[in-house]
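What follows draws every value from the coordinates through simple rules; no lab data is involved. Please read all numbers here as calculations on a predicted model, not as lab measurements. Cβ atoms are built from the backbone, for glycine too; each structure is taken alone.
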Structure 1
Amino acid sequence: MKYSYKLSIFDLKLIKDIYETQSFSEAAKLNNITQPAVSKRVKEINRTLCNIFLRRKKKIELTRKGKEIYHFANQTLFAYNDLLDNLTSDFEQTIVLGSDISYHKTFLSTIQQNLPENHKLSVQTYSNSRKIFEALLNNQIDIGIMSGSYTQKGVLKIQLRSDKLVIIGQKDLIKAFDNGQEVLFLLYHMTSSYHNFLKEFIKINHLPTQHHLSIDNLSLIEHEVLSGTGITIVSQDIAERILANKDIVTSSQKFKDISTKTYAIIKMDNPHYQELISIIQKLKS
C-alpha cells in the first residue's frame, strides 16, 4: 500500500526538468543537486505516490499519472513564478537590451551607469538589425540598438549617432596601403545593414577587393588588426576603441564619405517607456 505523499514545488520542477531535458543529470544541474539525489527523490515519489516515468530505449516517457502531474507542474510553476515576479516588481525591474556585440561595446557602460534605481540590465546579442527589430516586436527586449532602416507603427526610433567609415591598421600596413601597395583587407561580412554600408564605401571609392579576408565577427577583426594581420574598414565608433592603441592609425587618403547611422528603438506601449526614453537621451549625449 502506498502512503499519502504531498508533492512540493521542488518536486514539480524536478519532474518537469527531467522530462523536458530527457536527462536526470541535466535536471540535477538545473536544480543544483547531484544526480544520485535526483534518482533518490524520484524513487521516493514512485514508492509513496505513483510511478512518473517510463524508460523506452533511450527516451524518458511519462506514465498516464505522470502526464497528469507534468501538466499540473506546468500550470503551478507558471503561477508560482508569476507570483514571485509580482512580489518583487516593486523592488527590482529588469531592462533587456538587444544589440550586436560591437554596439554593446560602444553603449553598454553608458546604459549601465544610467539605469534607474532598483533596475538591472540583461543583455541579448543578435547577428543583424532585422533580428534585433523582430526581438523588439516580440517583446523579447526593451531597447534595441541597431543600424538598420526598419520601422513600424508603434516603434519609436531615435538616432544616437552618425559615424563616417574610415580605414585603419598598423602604421606600416597603412603606409604601404597609402603608397599603393597591396595589403590584406579584413572585411566584415554579415547579413546586416553595417555590411551594406561597407560595400557601398568600397564601391564609390574604387577600393581593391581581390586581396581580402571575409570575417563575420567584428571583435575578431579588431583582434587581427591589432595583431597586424591586415587593415580594415570600420565606422568611427569602432575605430575610436582600436585607435587607443598607439600602433594603429587611419589612412591619410581622401575618401568619399559614407556614414553609418546608429538608432535606439523602443515600443511605445512598453510599460517602462518613460524610463527607457531617459536612458536613450543619456546615450545621445
Structure 2
Amino acid sequence: MNVPAPRIEFVGQPVAEAMLRKVAEGLRRGNVVPYLGPGLVGSSNTSVPMNPEDLAAFFGTKVTLPRRTRGNAWASAQYIESTRHRTTVTATMADAFSAPIAPAQLQRYLATLRLPLIVDSWYDGAMRNALVGHSNWGEIQGITRAGLREDRWFRFYDSVGHEVDCSLAESWTTILYKPHGSVAPAKNFLVSDADYVEVLTEIDIQTPIPGEVKARRTGRSFLFLGCRFNDQLLRIYARQVSKRSSDVHYAVVEPDTLSKNEFRFLVDQGLMPLAIPLARAAEILLAD
C-alpha cells in the first residue's frame, strides 16, 4: 500500500526572505539558536566527508565492508569496531577529518555575535576554528561510552582545547555544543551503532543532553542551517536537542531535494520550512 506523502506548505521567496530577516534580528539578540549541519561548509571542502553517505564511502575505502553495511555510516563504523577494535574506528575518523576546514563566512559571523548557544551537528572543527580568538567561550562534546568506567555522556573543553570541569560552562558567554563529538580538540566521536544505542536508551529523558544546553535552549527558537533530516538518527537528535525550547523553529530547506521522511519530520516537528537556497539564506543572515 502506498503511503501518501505528508502535506506541508513551504514559505517561498520573497515571504521566506522577509521571515528570515526577522529571524536574523532574533539571532543577533541571542533569542535564536543556530543548529548547523555539514551543508554549511560542505561545498568548499570536498576532501572531507560532509554527510553520512560520504562518511560511509570513506569507511569503504579503508575496510572491505559487508554489503549490509555499505552506505550506512553508523553500521560501517560498527562493523569496523566489532572486527578491528574501537581504536581503529577512532583512527579512521581522525583520518577522515584530518584536513583543516576553513570556516564558512556565516560561521565566522556567528562567532562575532557572542551567542549563548551554537549547535554544530557534524564532526569537523570549522565552527571551533571560527571561534578561535574570541573571548569567554567553551565547547561541550558528546562522547562514546565505549571503554568508560564512569557515568559520563559528554566532556567540556575551553577555548584553547583543554578539558575542564563542567562547572566552568555556566560562566561561558558562548557554548559550542557538538552532540556527535568532533575531531578537535580531542577526537571524540559518536559514530558506531553501539555508541548510539547507549545514547538512545536515555535520550527521551534527556540524560545525554548537557544541563547547560538545556538551560540555554529554554525559551529560544532554533534555526536549522545546512541540515538534512533523511536519516533517523539525525532526526532524533534534532528533535531531542531542540526539545523543551520555544514552540517556533525554522529550517532553511530546498523542497526539491527532500525525502518523504524529511517532509514528515518537518510536519511532525512543526518546523517553519523556509524555501531559500542556503547561499541566499547566508547572505540575508550576514546583512546587518
Q: Consider the structures 1, 2: one of them gives 20 for relative contact order in percent (Cα under 8 Å, 6 or more apart) as calculated from the coordinates. Say which.
A: 1
Q: Assuming 68 is percent of Cα pairs over 22 Å apart as calculated from a single structure, say which of 1, 2 it is.
A: 1
**Q.** Per volume of the Cα convex hull per residue in Å³, for residues 152-207 alone, the highest-valued of structures 1, 2
**A.** 1
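Suppose you compute helix-only ellipticity at 222 nm (-39500 (n - 2.57) for each DSSP H run of 4 or more, over all residues; to 500) for every structure in 1, 2: which one lands on -14000? Mind dumping the intermediate values first?
Numbers: 1: -14000; 2: -10500.
Answer by label: 1.
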Q) Given that mean count of other Cβ atoms within 10 Å over residues 112-119, derived from a single structure, equals 12.1, which label among 1, 2 identifies that structure? A) 1
Q | Answer label among 1, 2 for the case where FRET efficiency 1/(1 + (r/R0)^6) of positions 32 and 168 (r between Cβ atoms, R0 = 41 Å, to 0.05), calculated from the coordinates, equals 0.30 | A | 1
